[in-house]
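Take a look at the structures listed below.
Please treat every number below as a calculation from the coordinates, not as lab data. Because the structure is a prediction, the values reported are computed rather than measured. Cβ atoms are built from the backbone, for glycine too; each structure is taken alone.
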Structure P
Amino acid sequence: MLERILCVIGELAPVATALTSLATVAVSIAVFLVTRSFNRWQKRLAREQLRHQLYDRRMRVYETFRELLFSLADGTNKEIKLAYQTAGKALIEVPLLFNEDNHFKGYLEHLYHRIHEEVIRNIGYTEAHEPVKNTLADSVRKIYFQKSETLCEAKYLIPEEHLKKLPEQFKPFLTLTDFSEPKSRIRFCKPGAAPHS
């Protein structure tokens, strides 16, 4: 009986070896599939994090320019100059954060330049001449009052005009586009030919 059992075990040994090899391959495939799935999840998570970071940085630029406009409407000269400097730093990041959109960049540069010309320069002039405005010659006093008037108008008109435009300009860039979905392939066709379906 023992001989018969040993004979059966001897016959099953190659099968057992094959099953062990098959089990090793099955475990290897399972580990590969789990690792691949985990890597895909990590890539998707990294894309989502980058998307949110880009959104946050774009939102900070928007908030910076919005605060500049608010400071024009109701801030002190010191607050306006500080907001203007902060907007200047944000303007440097615009080409990197907004896909080098020249129309958008041009809008922000125009707004920044207009504030410089109509507000910042006039603040500097009026602050420099404020202590001695009563002792100025009539021609210089006239310039002082003209610049003060221009400053007051700009502090009112620029925010009124751009607090409506600013959100519209930023709107295309402040949406959370889902980058985790695979993009469809671009198909090229001859001019005038129907695209492939």
Structure Q
Amino acid sequence: MYSYGIIFLFLNDFHHEDRIPVYESIAAGTLKSSVFSAQVQMQAAGHIDYNNNDVGEYSFLNQLSGRRKLITGLLAENVKENGLSQANNYNFIIYLPDGRGGMYDAEGYRKELHKDLGVSLREQYYLAVAWPVDWSKARRIFVMGPDGQIRSTNLHEEREAFKKNPTWQHFYKVLPNTLEEIEAAWSLDKWPYYAR
């Protein structure tokens, strides 16, 4: 597990341009080491199993950081009711399928009256997204699914669109209905795999 708090203490020792890849690396590492491992544990343990089929569902940050404490540190301490959190100059949020061809955050899920919709997709899929709080200190948007592969972009048009409306719809216009369709729908020219 990375010591993100320790890394953060040294960020002020770098020049501005040198800090950008450091913030970005920390964000990517947080998705991989904290969010991915917590989702694997949450789903495997079946802590949330709305349809009682002994297959757990993936969860939002506030569920992962709640009483089960599967994620800790800044990411857990800063979680809001809608599941948004901030750590080391990055926003983090998880979206889950809503069963209507879309996705929702934790607040949308809480308001959902028909949680049975999309439950089989929530057993298979989520999007964990990270984007800069201060865009002058970092440029990349990161997204990760249950395969643990991190995709990223720093394309100007994607950044500008995301600044105005940070939502899952930047990755899919309409969410496909099966896991295979979801994986096939990625636009890898805009969202290539991230390599440090």
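As an exercise: helix-only ellipticity at 222 nm (-39500 (n - 2.57) for each DSSP H run of 4 or more, over all residues; to 500), calculated from one structure in P, Q, equals -27500. Which structure is it? Structure of origin is P. Computing volume of the Cα convex hull per residue in Å³ gives 238 for which of P, Q? This figure was derived from P. When FRET efficiency 1/(1 + (r/R0)^6) of positions 27 and 107 (r between Cβ atoms, R0 = 41 Å, to 0.05) is computed for each of P, Q, the one that comes out at 0.95 is Q.
Of the structures labelled P, Q, one was used to calculate relative contact order in percent (Cα under 8 Å, 6 or more apart), giving 27. Name it. Working through the options, I get structure P.
Starting from the value 2.4: which structure in P, Q was distance in nm of label points 7 Å out along Cα→Cβ at positions 35 and 99 calculated from? Don't skip to the answer; put the middle values down first.
Values: P: 3.7; Q: 2.4.
The value was obtained from structure Q.
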